[in-house]
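As C-alpha cells, here come the structures.
Please treat every number below as a calculation from the coordinates, not as lab data. Computed from a prediction, not measured in an experiment: that's the story for all the values here. Cβ atoms are built from the backbone, for glycine too; each structure is taken alone.
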Structure 1
Amino acid sequence: MKITETPLKDCYIIEPTVIEDERGYFYEKFNEAKFEQLTGLNGHFVQDNISKSSHGVLRGIHLQKGQHAQAKLVSCLEGKVYDVAVDLRKDSATFGKWFGLELTPENKMQLYVPRGFGHGFSVLSDTAIFSYKCDNFYNKDSEGSVIWNDPDLNIDWKLAPEDILLSEKDRTLPAFSSQNF
C-alpha cells in the first residue's frame, strides 16, 4: 500500500499494491495498522455507505461538525468520479484550499478525507457507485456544508455547469465566506 499526502495537510491518497495473474487480481484495500504507522492518524472506521449516481450528479460539499465530525475513506467501485476534499479547519495552514482527483475501479485509488474537511464528488461516467468508509456515525444535527460553486473556493468539478445535477438541498447551501468553521 502506497500512501501519499496531498497538498492538504492530513489528506492522503491511498494506492494499493495489486497482485495480478491469469485468474484476475487481489489487493488489500485498507490496513488500519499500516495506515496509522505511515500517517500517524487513526484509521478506525465504524460506518460504510454506498451511493449510486448518474452522469452529472454532484454531491457536496458536505461535512459533519463537532463531536460527530467524520473522517472518510472514499473510493469509486464502478464508473468514474472527480472527488474533492476542502480543508475547513480554521487553524490549518491549508484552510480554504481544495484538492481533487479522479477515482475509478481501474486506478483503485482511495482518498482519505480527515475530520474537519468538506467533501464532494461529481460523476463523470454514465453511472458511478461510490463507497464511503466513515470513522464516526452520521448525525443529522451536525451537518455542515458549502455551496458547490462557491466563488472563493473556485472548484473545477470537471463538468459543464449546465450538465450538473444537484439535489434540492445542495442547490441552496451557504457560501464559504458566510460561515464560521
Structure 2
Amino acid sequence: MSTPTHTGHLVGYARVSTGHQTLDGQHDALNAVGVDRIFDDVMSGTRSDRPGLTAALDYVREGDTLVVHALDRLGRSLVDTINTLDALRKRGIYVQALREGIDTSTPAGRMVAGVFASLAELERELIHERAAVAREAAKARGKQTGRPKVLTDEQVGVARRMRESGESVATITKTLGISRATFYRVLTG
C-alpha cells in the first residue's frame, strides 16, 4: 500500500445516531492515529443539520486530513458521502476512513474514492431514470403527475366569471382561498 502524504493537521469527526450510544470507540480509534482535534455529533445520520460535521468542514484547511472511523459518517447516503469527499478533494483536504482503510492522500485511496464516485453517479442516474419511467407510466394511465392542481377546472371557471363581472383580484383570491400569484398564474397561464 502507498505511503500517506499528510502535510497538515489530522482532524477527527465522530458521530453516533442516538444518545444511548457512546462516542468512546470512535474517539479511541481517532486518538490512536493522532488526531489534533475531534468534532462530534450525536444525532441521526439522516439529518442534514449536523453541526459537528459542519464545524469540522469549516475548520479543516488545505493539506489537512479529516479522519473518520467509517466513511458513512460523512454523509446521509452514498451520494451525499461522495459529494462531501469531492468537495474536500477540491479544497485540497484528504480523508482517511479507518474502518475501510481508505486514505485519499495515497493513489490507492484516491482510486477507491473514484470508484465510489462512479457508483454514486450511477445511483443518481438510475434514480432519475426510474422517476422518469414512473412519471410516464402514470401519465399513460391518466394520473396526475407532479404537484396537484391548486384549483379545479370548476374553480378556474368561477374565478374567470368573477373577474369578467368586475370583481377585484382581492375579492376573488379571498373567496377561493388562493394567493394573488396563483390567481395570475392560473388565469394567464
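Taking distance in nm of label points 7 Å out along Cα→Cβ at positions 9 and 25 from the coordinates of each of 1, 2, which one would give 3.4? Display every interim value, and only then the final one.
Numbers: 1: 3.4; 2: 2.8.
Label of the source structure: 1.
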Have a look at 1, 2 and say which one yields 17.8 for mean count of other Cβ atoms within 10 Å over residues 65-72, as calculated.
1
Top of 1, 2 by relative contact order in percent (Cα under 8 Å, 6 or more apart), largest first
1
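To test your reading of the models, identify which of 1, 2 gives -16000 for helix-only ellipticity at 222 nm (-39500 (n - 2.57) for each DSSP H run of 4 or more, over all residues; to 500) when calculated. Please list the in-between numbers first.
Numbers: 1: -1500; 2: -16000.
Going through each structure in turn, the value belongs to 2.
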Label whose coordinates, when distance in nm of label points 7 Å out along Cα→Cβ at positions 57 and 89 is calculated, return 3.0 (choices 1, 2):
1
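191 is what came out when volume of the Cα convex hull per residue in Å³ was calculated for one structure; which of 1, 2 is it?
Working: 1: 121; 2: 191.
Clearly, the read-out refers to 2.
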Compute percent of Cα pairs over 20 Å apart, for residues 73-168 alone for each of 1, 2 and report the one that scores greatest.
2
